[in-house]
Structure P
Amino acid sequence: MIKKDLALSIVLHLFLAYLWILFVSHNIGLQNETGNMMYIAIVVVGTLLFGELVQRLKPLSEYKFTHPVRLAGLATFVSVVVVDLFLISLV
């Protein structure tokens, strides 16, 4: 059961990290085009809401934060964002 949960956590967090990257890059592109700082506020609020969504994923919400399944998902999310920021652009 833990292998299935681990695989599910990794796949979900990969997908959610990519969605977050798309959201942020789209809003920053809009901010660069219009010069309106409102898009930065949308990114901040959207990131906070997105964090709540990621934290409450139904199959994984029953585990504590220090459970290996949740830590693997968090590591996956962070690694996708770091790869996008520093190595290759995924968008």
Structure Q
Amino acid sequence: MENLNNKLKQLSQELVGLQVKDLVNKKGVKFKKLSSSEKKKLKTLFQELEEQVNQFVQKTQEKAEDKVEDVEDKTRTTLRDVVKKRKEGK
């Protein structure tokens, strides 16, 4: 499971990097012509975007894990438990 998490994180980082690179190329930005403050802003923007992607991936994984736990809880209910719940409900 941890290996899968690492692969997802790496994939998301690569996708963000490609998207930023594509955007920079489309706009014709030359990194050599950028001032140091502009380079810092770009780097900060990239890091913030990467952080948002990582948070999204983490939330998605947590939701998936919760669903798995719910399914496991539902499958562990015995007939005896169902009958008890019905009697308590009356």
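Only the coordinates and a few stated rules stand behind these numbers; no lab work does. All figures in this text were calculated on a predicted structure; none of them were measured in a lab. Cβ atoms are built from the backbone, for glycine too; each structure is taken alone.
If distance in nm of label points 7 Å out along Cα→Cβ at positions 27 and 51 computes to 2.0, which of P, Q did it come from?
Only structure Q yields this read-out.
Of the structures labelled P, Q, one was used to calculate helix-only ellipticity at 222 nm (-39500 (n - 2.57) for each DSSP H run of 4 or more, over all residues; to 500), giving -25500. Name it.
P
One of P, Q was used to compute FRET efficiency 1/(1 + (r/R0)^6) of positions 11 and 35 (r between Cβ atoms, R0 = 35 Å, to 0.05), and the answer was 0.60. Which one was it?
This value belongs to structure Q.
Taking volume of the Cα convex hull per residue in Å³ for each of P, Q, which is largest?
Evaluating volume of the Cα convex hull per residue in Å³ on every structure, the highest lands on Q.
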